[in-house]
Structures are given as C-alpha cells and as structure tokens.
Structure P
Amino acid sequence: MTKKIELTNEEIQFLETDFKKNKRHGNPAKETHSFIEATSLPNIILTAPHSVKTEKKSIKTGDIIKKDEDLYTGAIVLATQSFLGCHAMVRNNYNDTKIDTNFYNEKLQDYIKKHNIKYLVDIHGAARHLPFDVAPGMGKDEFINYNEIYKTIIVENFHKHNINNIVFGTKFQAMRPTTLCRQVFDGTGIKATQLEINRNYRDPLNDIYKINLLLNALHDYVRNLDEVLSIELESEIKKR
C-alpha cells in the first residue's frame with residue numbers, strides 16, 4: 001500500500017526556497033534550469049517552467065514579455081519527484097530567458113532525447129477564480145495520440161483523492177507554437193500533458209490539506225501513467 005504523503009508547510013516552504021529568492025525571480029547563483037535524473041520511473045519527466053517570474057523576447061516584436069510565477073509549482077514538482085524517482089526539470093531563475101526565447105524548451109528536448117523519455121507532464125498554475133480544480137491540456141488530444149486512457153487515468157487518480165472538478169477542453173490546451181508541450185511534442189514526438197492546477201490547491205500557507213491532496217493525486221497519477229507506458233512499450237517490443 002502506498003504511504004500517504006503528508007508534508008508540513010515548513011517542508012513545502014523549504015522546497016520552494018530557491019524559487020522565492022530575488023522577489024520570486026529565483027536564485028541567480030544557480031543554473032537557469034536544474035535536471036534531476038530518474039532513479040525508478042525513467043519514462044516520465046515532470047516540469048515546472050514557471051516556478052519563477054520569467055521574461056522572454058517576443059518572436060514577432062522582440063519586446064520583452066513578462067510572466068508572473070506559478071506559485072509552488074516548483075515545490076510540487078520537487079516533492080513529487082522525490083517520492084517517485086521520475087525525471088524532473090525546474091526553472092531556477094530567469095538569467096537566460098531575455099537572451100534566448102526557447103532556451104528552457106530546447107534544453108528540455110535535448111534531455112528527453114538523451115534519456116529516451118516517453119511522456120512529459122508539465123505543471124502550471126491557474127488562478128483561484130477559474131471554474132476547475134485541474135485542467136489538463138493535451139493539444140485537443142493530439143499530444144496523447146487521441147488515446148482516451150491517458151485522460152481516464154487523470155480523472156481516476158484525482159477523483160480518488162477528492163479532487164473532482166477535472167475539466168478537459170478548456171482554453172489551456174498548449175496549442176500555441178511557443179508552449180512547452182507543443183514544442184516538445186513537435187520536436188521529440190513523445191506524448192505530453194499540461195496540467196493547470198488551481199491556486200486553491202497551491203496555497204500551503206492557508207490550506208495545507210489541499211496541497212497534500214494534490215501531491216497524493218499527482219503521485220498516484222504519475223505512477224499509474226508509468227504502468228500504462230510500460231505496458232505499451234512491452235507491446236511494441238513484442239510486435240518487432
């Protein structure tokens with residue numbers, strides 16, 4: 001039986017330490033991104049591209065586009081990785097984002113190809129007022145090869161932990177050419193899912209219970225996802 005995840009606010013704040021530095025621009029002393037290699041689930045990588053404030057050049061105008069951080073997405077990815085042992089990538093600061101529009105995305109694609117990763121789960125944050133708990137974005141199912149099982153396991157594992165308002169088909173589909181899932185899917189061919197997580201589940205200072213619900217649901221989802229991927233890979237090998 002899987003041990004229940006019950007982190008304290010102090011433990012979550014510790015995981016968020018580097019992302020909070022420099023007024024949420026992150027830790028300038030670190031590399032722009034950090035990779036954590038898998039120890040037990042090599043098929044999956046979790047990412048938090050907006051764990052800090054970011055600034056990047058517009059492809060069309062060259063202007064700098066500023067984006068606020070998605071609070072606690074960095075801590076969520078680090079915590080989930082530590083329990084599961086999958087691959088992870090987080091952004092530590094915005095040192096290089098003004099120079100290269102796709103710096104983070106390109107480094108991620110290189111890493112995925114090097115480690116033969118099969119699935120990207122990209123963690124984002126959504127505003128508190130939006131009418132969902134979690135909104136999966138799959139490029140209108142293009143990024144999952146139109147296979148409903150990848151939607152089903154999200155619903156089942158989040159429902160199991162009383163996160164029930166899972167809404168597909170929102171505007172958060174990661175379809176634009178500049179989005180991480182779109183670029184990874186086009187550049188590597190692997191499956192990808194963007195998870196927009198409501199702020200209500202990313203507020204440990206005021207609701208430690210809900211962020212722990214989220215961590216347990218994400219843990220079970222990623223583990224179940226790895227099981228599905230392993231069965232698919234085994235089937236593909238047998239067909240050769």
Structure Q
Amino acid sequence: MEHMKKIIQITTIILLSVSCTNDEIVKRTEEDTCYLSEYTASNSESFTFRMENNKLVETGYGTNSSPTNFTYDDKGYIIKSEGPNFEEKYYYNSANKIVKSETYSYGVLVERREYLYDSDGNIRKYLASFNLDQQVQSYVEDHYEYKDENRVKTISYVYSSDNMNKADSVVINKKFDDKKNPYNTLNYSYSIYDKNNPIEITYSGDNSENNTVISYTYNENGYPITYETTYVNRTEYPVVTGEYKYTCP
C-alpha cells in the first residue's frame with residue numbers, strides 16, 4: 001500500500017500545489033525545448049518523467065517501480081492515469097478546468113479530490129478525501145491565497161469522519177524566487193504549478209518543525225538544476241539536497 005501511495009503521489013504532485021489555471025491546455029514556450037525528466041533527492045526519493053509529442057506519457061518513482069501511464073481525450077486533456085494496482089480518473093467542467101479526480105485501488109474507490117474556483121479561475125478551495133473504502137475516512141481541506149500567480153498562503157484543515165471538527169488549522173506561508181518552475185515544462189493538462197519556485201515556507205503552531213529555507217542553482221534558461229532545503233527547526237536530517245535533470249529532444 002505504501003508503494004502505491006508513492007506512485008499516486010507522482011500523479012498528484014501538481015494537484016497538491018495548484019496555482020491559477022487557464023481555459024486552455026498549458027503550453028510550453030518556444031524556449032522551453034527541454035522538459036524535466038528526472039528529480040532526485042538526498043533522502044532517496046526520485047521521480048522520472050517522459051514526454052512524447054509535447055505530452056506527458058509516463059512517470060516513475062524510484063528505480064524499480066512500474067511506470068504510471070496517462071490517457072488523453074480527443075482535446076488533449078488527461079482523463080486517466082494508471083499504475084500498478086491503481087487507476088486515477090480526472091473530470092473537467094465546461095471551461096476545461098479540473099473539478100474532481102478519483103483514485104481506485106483494485107477497482108475500489110479509495111481517494112477523491114475536488115476543486116472550487118473563484119470568478120478569476122483560481123482554485124480557492126481543495127478538498128481531498130482518503131480511505132473511502134475504510135470505516136473511518138480522513139480529509140484535507142485547503143484554502144488558497146495568491147500573489148503573482150503563486151500560492152503564497154494556504155489555510156489547511158485535517159479531520160476525519162469520526163471527528164468533523166475543523167477548528168484546528170495549519171497556516172502555510174510561502175515566498176518565491178523569480179525563476180521558472182521546472183514542473184511547468186511537463187505540459188500537464190489538468191493543472192498548473194505555481195509560476196515560480198518556493199524559497200521559504202513557514203508553518204504555524206506545532207508544525208513549525210517543517211519550516212524550510214530553499215536555495216537553488218539555475219541553468220541558462222532560468223530553471224533550477226540543484227536545490228538545498230534546510231529545515232530550520234530540525235536537528236535530525238536538517239538538510240535535503242536534490243537535482244533536476246532535463247531532456248532536450
């Protein structure tokens with residue numbers, strides 16, 4: 001089950017860090033002839049990405065996992081991703097904005113994600129439901145605030161079906177650089193990343209151990225090629241480093 005969760009994480013990285021969206025499929029600019037093909041980190045995490053004909057067709061987690069593959073509709077939007085023992089389906093509204101995704105394990109619905117928009121087309125509320133096949137379900141509800149096409153503030157609630165009290169929340173604030181986010185090279189049709197890269201993330205209350213400062217080095221096109229994340233309130237494994245690799249067809 002843990003392995004499946006890691007694979008599903010690949011297909012939902014964007015969905016968990018959504019910024020404003022457009023009515024049309026995201027298109028890379030002419031200078032973005034290269035795309036992100038691999039991400040590795042010193043904590044042993046690694047993700048791979050493969051594109052064909054300007055579409056993301058395959059992602060992978062680690063070195064030994066089976067890949068996740070994507071299916072598109074006639075308009076070029078991702079409608080399904082499939083991996084070992086799981087399937088995720090995506091649903092759009094009339095403006096071609098994602099409104100819901102559902103994850104199935106061995107044919108049983110286990111997770112659901114829903115998105116609500118404001119009049120400007122920004123996702124303002126995100127609701128994720130987990131363990132839908134269990135007696136007790138868990139939920140994450142996020143509310144977003146934006147600046148310069150980046151999600152600068154999130155108010156996040158975590159609760160369960162046996163305790164629906166949403167009084168406790170975590171406030172997450174982010175600061176960004178002015179460089180390009182590498183995930184925007186992947187042309188995901190069902191969501192868009194933040195425009196830039198986070199350089200500082202702070203959490204309220206007891207979650208302050210997750211406070212981070214992030215630094216990058218960049219290539220000539222303005223995309224990061226390495227990063228260093230420092231958890232300012234941790235004494236054990238306080239620093240994680242990583243690398244971004246690109247493929248230029």
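The numbers here are math on the coordinates, done by the rules we state, and not lab data. Not measured: the values here are computed from a predicted model. Cβ atoms are built from the backbone, for glycine too; each structure is taken alone.
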Distance in nm of label points 7 Å out along Cα→Cβ at positions 44 and 172 from the coordinates reads 2.4; which among P, Q: Q
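To which of P, Q does the computed value 15.8 (Kirkwood radius over Cα pairs in Å, for residues 76-179 alone) belong? Walk me through the numbers before you get to the answer.
Working: P: 15.8; Q: 15.5.
This figure was derived from P.
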Value 5.9, calculated as distance in nm of label points 7 Å out along Cα→Cβ at positions 164 and 220, assigned to which of P, Q: Q
Per distance in nm of label points 7 Å out along Cα→Cβ at positions 68 and 212, the highest-valued of structures P, Q: P
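Can you spot which of P, Q the value 1, 6, 12, 16, 19, 20, 16, 7, 2, 1, 0 was calculated from, given it is P(r) over Cα pairs in 5 Å bins from 0, in percent?
Working: P: 1, 7, 14, 19, 22, 18, 12, 5, 2, 1, 0; Q: 1, 6, 12, 16, 19, 20, 16, 7, 2, 1, 0.
Considering all the candidates, the number was obtained from Q.
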Structure (P, Q) behind the derived value -12000 of helix-only ellipticity at 222 nm (-39500 (n - 2.57) for each DSSP H run of 4 or more, over all residues; to 500): P
Answer label among P, Q for the case where relative contact order in percent (Cα under 8 Å, 6 or more apart), calculated from the coordinates, equals 19: Q
Winner on distance in nm of label points 7 Å out along Cα→Cβ at positions 60 and 196 once structures P, Q are ranked, highest first: Q
